[in-house]
Each structure stands twice: as structure tokens, then as C-alpha cells.
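Please treat every number below as a calculation from the coordinates, not as lab data. Remember, it's a predicted structure, so these values are computed and weren't measured experimentally. Cβ atoms are built from the backbone, for glycine too; each structure is taken alone.
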Structure I
Amino acid sequence: MTAPEGWTNPLRDARDKRLPRIAGPSALVIFGVTGDLARKKLMPAVYDLAARGLLPPGFALVGFARRDWADQDFGQVVHDAVKAHSRTPFRQDVWDSLAEGFRFVQGTFDDDKAFDTLAATLADLDRVRGTGGNHAFYLSVPPNAFPSVCQQLARSGLATSSDGSWRRVVIEKPFGHDLQSARALNAVVNEVFPEDAVFRIDHYLGKETVQNILALRFANQLFDPIWNAHYVDHVQITMAEDIGLGGRAGYYDGIGAARDVIQNHLLQLLAFIAMEEPVSFQPSELQAEKVKVLSATRLAQPLDETTARGQYAGGWQGGTQVVGLLEEDGFAHDSTTETYAAITLEVDTRRWAGVPFYLRTGKRLGRRVTEVAVVFKRAPHLPFDSTMTEELGQNALVVRVQPDEGITLRFGSKVPGSGMEVRDVNMDFSYGQAFTESSPEAYERLILDVLLGEPSLFPVNAEVELSWKILDPVIEHWATEGSPDPYPAGTWGPRSADDMMARTSRTWRRP
């Protein structure tokens, strides 16, 4: 018996949706292949994808740098990086298959001959590895090198695809240092690559927990009725680090915490928390909803009361004496660059009118943690003796992005005993305990999405420019305010940040 015309098997369709997404034949070219990002994240992510069976036999990895390396030397560098940093166990058969597609091209970004060699190398890989003319170019280089690389890719014909093949470019943050530079950078990139071929990497968006915000909100009817200004008092989004600058002093001076983290990571988290439900999870629909949220986001005024910044000073952290920012090697001793930043935002939509969003980030804080805390309003009436509710705070839903990925729900519960004493308790969900399989690294997901042409987790032009439009007035305001407030290493930031919250009778969460 044959099936009616147009009939599909729902069981087969459901099975097909669960099948892993496997990239097609392609080549990934990494510029800046000698840097820490390539060695610690990108190379291990490529191997982990191969070990999980998500890369095709027709895959190639090409390194481009000034080093005088042969293909074998590059292969050894990748091997050492994989051994040291990969998430999955090393398997010789996976390695042998992957290593057959390794190539290295020596050159600088202003070297026409080197890019001509790169073009010839990729053409040869199309022939011997079957990569099909599908090439992704990963610019793991400083932003001031983007124009040179893009222009060389255009000159050498590498940016142009034909016969159904594709060319894509991957850009690491920072996407400029203000709105004007971001627009100029976008114009340079889009002159060579159309917007649908540009993938701006924000590795936070590749984390399972960040993506689970969408599942939490839109797969559960439980939360939607209370996800609005009628029930939510405020939202706190925190990215705290317990380390100092390390070897990043040269990069960080003049950049600061707000540009480094708030403009990209934290504003993207805000967009996921505040966005309306998209019509579908097609990339264009998801991006459109994020753009709507960022378009409606405003800085709370006045800025001298709704923002705070600081610099870490010396002190004790984890039982170790550490130096302050201005004593770090390579840092200017009179620098006014902030290592702590906090801002207050408002989202002018019906859902969120009147709800403040507090964003903060800092280095040398109490512990390493990234979380989103949705704090709910207090119950309008408590029929208990006030002496029995002193330890009762506000209900909160906390999404832990790192390091202990999961979700915590804080609510009041009766303390066992004869009295009616109510106290805060936590209900906890942990990814590590709930699922037997470990979460892939963010770069695994993002590199695979680049090769698949899935841009859902990558900010588009409008998102980048709107984020700078939100943040620029804060940077300009701070530039006229002298030096940031000092705070001892190992604490949770400057006093001015606590004062910022106290003005609205709120306090920061202590993760």
C-alpha cells in the first residue's frame, strides 16, 4: 500500500530533527593562527567537532601567519594544542583523518603573493580534499587588521563564490570601540562580504546555558505569565572574574570593562531575557526580536547616579597577595581605564516599562561567575508575624551561565517547627547532574554554525551598532569624571556601585 501524495511520516520527521547537524565539505582558514585564541579554543574545537563526527571527510584547516612553517610544523602545533586543550579524548584515527587536510601559508596581511598562494592552496584542497569551493575565513586578529585582510581576500578573488559554493568571514570582538568606529568597520567588511556571509563571534552566545534561556522562556508556560513588569522588580546581569589582567595589559588599557564585556556579552544576555517570542527560531526572526529590544533600551538617568566604575587595588585574594591595576606590568600608572563597570538600563516596552536592568562586570572580584537574576516583587501582603519573616527576601530566578551551569529558583518556605517562620530556600537545577552528556564548548557550536551557515547566534550589524549607541554616552560621561573609584581585590566592586543600588532601595546579589 502506498502513502497518499504529500504525506510525510511524522516519526521519521521527528527522528530527522534529532539527528546531529553535520557540516558539508569545506575549508576553514584561520588568520592569527599563532595566538592564544587559536591554540586554546579554535584548534581544539575543530578536533572536538571531528571526534563527534560533525565534520565531513572533505574538510581542511589552513593556517596563515608570518612563521616560517611547513605543513608538518603547523600540524604539530595543532597536535600540541589539541592534546592540551581538547574536550574529547584523543583518538589517533580521528587525528589521522583530520591531519590530512592541514595546510599552512606563510605571509603578512600586506603581502599580495601570500594571498595568491593561499588562493592556490585552497584551489588545490578543492581538488584533493573535495572542499567544493566552500571557504570560511576566521579573522582571529586585531580589529585594525580587518580592512587589510578583507581587501586582500577581495583582491585575490577569495571572497567571491561561484557554482553554488559559499564564502564566509568570521570576526572576533571587539566590533569597534564606539558607534562611529563600529559603523566604519561594518562598512569595510560589508564592502567585501554581504551581511549574510558575516559571522561576528560572541562566544557567550554559544554557551548551552545562554541558549537555554530561550528554552526556559518559550518552552514552558510556567514563566510567561510572570515575565513582565507586573511581577518582576528588577533584573541583574553579572559577569565577574576573580583574575586580573594577566598578559592582556597592552590590549586592555584604553578599552576597559564596559567596552570589553557590557557592549557585547551583557547586552546580548539582556536581549535574550527581554525579547518577545519570535514567530519561529529562524535566524532572521530571532535577530529581529533582539534588534527590537535593543532599539527600546535606554540608559537610566542621571548617569552620575545610575552608573558606577572602579579600578581594582592591591589586596588579598584566595590567600595570595595581588597587586593593583596600576602596578600591573605594561599598564600606564596614571590610567583611568576601569576594571569594574555597572550601568542601569530601561527597556521601553509594555512588558518591561519601569523595570530596571542592572548590568555589571569586573575583574578581581569575589569569585568567577556569570549569571542572570530575575528578581520578583515582594508579595503585596504577608499574613505572618513580621518577626517570623526577617530572613525572607525576594523570589528570584537565577540562570547560572558559568562556571556551574544551571538554574536556581529562590522562594520562601516554612521552617519546620511549631511556629510559622518563613525563610528563603533554593530549588536547584544543574546541567552536570541532569544530563549525562557534557556540554560542548561554545566555539564548537559557533564554528559548526559558521560551516552550516546558521547565523542565529551571531550579532548582525544593527545589534552591534545599537549596543554602541546605548553604551557610548556612558563612556563619554566617564571621560569627564576623573579617575575610577578604587576597590580592594577580592571584594565585589567599589562603594559607588553599592550606592547606585541603594538609591532605589535595592542591593546587589552576592553570587
Structure II
Amino acid sequence: MSNVIEQIEQQIAKLSTKAVRKNTGVIRTVADGVAKIEGLSDVMYNEMVSFPGGVIGIALNLEEDEVGCVVLGDVSQLKEGDEVTTTGKLLSVPVGKSLLGRVVDALGRPVDGKGPIDSKEAYPVEKIAPGIIVRKSVSQPLFTGIMAIDSMIPIGRGQRELIIGDRGTGKTTICIDTIINQARINKVGLASGDKNFRPVYSIYVAVGQKQSNVVRTISALEAAGALEYTVIVAATAADNPANQYLAPFSGAAIGEWFMENGMDALIVYDDLSKHAVAYRQISLILKRPSGREAYPGDVFYLHSRLLERAARLDGKGSLTALPVIETQAGDVSAYIPTNVISITDGQIFLETDLFNQGIRPAVSVGLSVSRVGSAAQIKVTKQVGGKLKGELAQFRELAAFAQFGSDLDAKTKATLDRGARIVELFKQPQLNPIAIEVQASVLWALQKNYFDSIEVKHIVGAANSLRDFLTSRKDALLTSIRNEAKLTDPIEAGLKSACDEWKSSFAAK
């Protein structure tokens, strides 16, 4: 009896008689992952709303007599008449270095089975982008490890470079290669003990992809030792549209933490076509008026407010964005592609025809552009690759005419011959980024005509042979190129003797 009395006394002691202000409402309808709630008079746009059973939703439609909420959990356990309360918090995700090497969902919750994430801080998913005054011009390079891009379409830290092309042309491969290259540079830079070295941390956001593709990407990053510098935000095709809509914004918030804390980050949105489709689904279910191609009127603002968050901040760090867009039959003038092209600082266009011809990466030099240009290149790349884009564009133009006529003058033949060698030289296997000093050495050899006497069909083998020769036997020369970042007389002399030595051994084979 005394036990019962003690328990009652404990319960009475815990009783709080203070008035608690709570904003509650009831579910009027729930269907297709969207709940219509009445009675929530004091709710904010993008506020987290608490449903029974610990399910979370976000308020997206604030109407006169009801609130449209997208449910982020299991809708099946919700029913009409259930009580809903506001939380007073905007949707936030955990941020910090503890997320590196982990796979999280759109709300920052771990989905890799490696236990909870020890994060001390959270950033709001939606945030106003930095203003013009606090931004700094893009001038530091971000090396992709892909020769065709680093020499002709350079990307800088803080830039937004669109990767666009049809399905199956290697868009994701370029992004994964870039992430792997950052990890390799990080390892070399951190091992060198250079206090001025700034590593680049990567965030890969998978939107609407098959789970098997995401697993393959994670495996590739793990095998290359890049996962420890990478955060993966996954909202796969099996996830509901709300999670797919939120994932890029959550990834941007994770990247902003690095940028705000004086570090450099790279974020890949793969891909924003599926992101727009997920947003269209949500908007149609919320009964928002639809516009062109049934997309809501604010689909441009959806992507602009996301990509504007990428920047290089004065006195802080940078966030570089690589958004991916899938085209239909190479149509870059469609609605979503033109929207994102107009928001970004250039695009890398991948062509199906080039891909099918075996030219990989299938970068179309004519349609690709970097609006930052050579400001994001180191001097050595400018010196050895400055004329390449013009030569390649000239080659493509002449090649189109040359197939109709057989009688060509010597100058045209020389241009075609040179162009064919450049095309072969830029062929590169996937998941094999090349260090910038090796790229510069190979391009110097091209510039000095070391490949002219080699048959075009053997150029790929010759380039591989030269790269292997340099990395295995000329480490000191490569280190001096990396440190100097420009061609000096001693470096040119070293390159000449190295290329002469390689050429004689290659010719002997």
C-alpha cells in the first residue's frame, strides 16, 4: 500500500500546473503523402509539424482555412481526425565533420548501418544565399582530374558548373572522378604538412536514382579511398517525392557548414531533372496551379535558390556546385535545361554521338563553356593548353566538311591530323583521374610535337606510356611542376630530357 502512495506522491510532484501554449490542429484529409490540416493558425512556411507516432511533416501550403503538409514518414498510420502540433522549429539537418564517410537520408539521419552520427550542430535546410558584398571572385582552381575539362573548361572553387547530357553519356562518372581526384589531392596535401593547404570535402546528393546505382557509387568511392572525405545524401527512387525534393537543400546545408567554417567543399546534385519532377509531384498533389509542362510556376526559383548558395566567401571558405541535368535526345533548349543553364556559370555538355564513337569522356567542346574561364586555371595549364580548345573546334568544323571531299590541301590535312591526335589524347578511362602536373607534362609533349610521328591509333597507348613513365621515374620533376605551377626554364629542360628518354624507349618497343 505504501508503495502505491509513494508512486502517487511522485506523480503529483512531477505535475506541472503552468499554462503551456500549444498550437494544435486536426487532420482533415490525408492522401498521397500530403495531409490537409485545419486549426493550425500559427504555423510558419517550412516549419516542422509533429504527427502522431513521431512522424514529421513540413508545412508547405499556408491557406486561409487549412495548411497543406508534406509527410516525411509513414503515411499509412495517419488518419482523419488525428491531432497535429507545431514544433516551432524550421526543418534542420545535422552538420559537421562527423558526417564524413557516412550515408544519410534527406533529414540527415544515417542509413548506412554504422550507428548514430555524433553531430553537435544543425543548419536549416532552406537558407537565404550569401549576398554580393560577401562574395569573392572565383580564382582558385578545382581540378577534376579529367584532361579535357581541366585544360579547356576549367572549374574554380565557388563556381557552379552544369553537367548536362542524355542518359548514359557519363555525367555521374565525371562527378565521381572529380570527388576521387579531390580525395587524392587531399591525401598528398595533408601528408606534405603544408599549412596553407586547403582540402576539399565532397557532398554527393543522389536524387531519384536506383538504389543499386547509389550502392555502386558508394563502392567506387570506398575502393578509391574517397569516402572518408565525402558525405552521401541519398533520396532514391523508392523514397517519397518530399524526401527527393528536400535532399539537395539538405546537402547544401551540410556544404554551407564547411564554407562558413573556412573550408572548401564540393557538392554534386545528381540529378536536378528528377528533383524538378519530385517538386512537380508535390505541387500537383498540393493543388498548386501548374504552368508549362505541368511544372509549378516557381520551378525556376526552386533551382536558383539552391544553386545561389554555392559561392566563394570573402575571409571564409567556398562551396562549388556540380548540378547534373538529363536531356531528352540532346535537347538543351527544353524547359528545365534552359532554366539551369541560365543559373549556372557554364556547362559541360556530353554528346551521345561522341560517346558512341568511343570518345570518353564525351565532352562536346563546341557546346561546353566555363564562364569563369582561365581565371580558375594555374599558369602551367594556360601555357600548355591555351590553344587546345580553338584547335579542337577547328578540327570538328573541318572534319564535317572533309568527309564530303577527298582532295584536301596540306594545311587542312595538318589541322585534321593534329585534331585527331588531340581527340585521342583526351580519351580517359573512368574512375582514373590524372594529377594536374601529369596532365601538364603530357600536354607539353603534345605542344612540342612528340606525338606527331606516332600513328593516331597508337596515341592512347603512347599517352598512357608517357604518364606511367613520368609517375614512376620522374617524381622530382612532377613535384617541381606542382610546386611552381608554371613552366620555368629548368622545368622545360627537365620535360625535354624526360620526353626524349621516353620517346626513345617507346620507339624501341
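Name the one structure among I, II that Rg and Dmax of the Cα atoms in Å, for residues 267-370 alone of 15.7, 46 was derived from.
II
If mean count of other Cβ atoms within 10 Å over residues 179-186 is calculated from each of I, II, which structure is the one that comes out at 17.0?
So the calculation was done on I.
Name the one structure among I, II that percent of Cα pairs over 28 Å apart, for residues 115-298 alone of 41 was derived from.
I
Once Rg/Rh (Cα atoms, Kirkwood Rh) is calculated for all of I, II, which comes out largest?
When Rg/Rh (Cα atoms, Kirkwood Rh) is computed for each of I, II, structure II gives the biggest number.
Please state which of the structures I, II yields -9500 when helix-only ellipticity at 222 nm (-39500 (n - 2.57) for each DSSP H run of 4 or more, over all residues; to 500) is computed from it.
I
Kindly point out which one of I, II the value 0.35 was derived from, the read-out being FRET efficiency 1/(1 + (r/R0)^6) of positions 243 and 427 (r between Cβ atoms, R0 = 35 Å, to 0.05).
Comparing all candidates, it corresponds to II.
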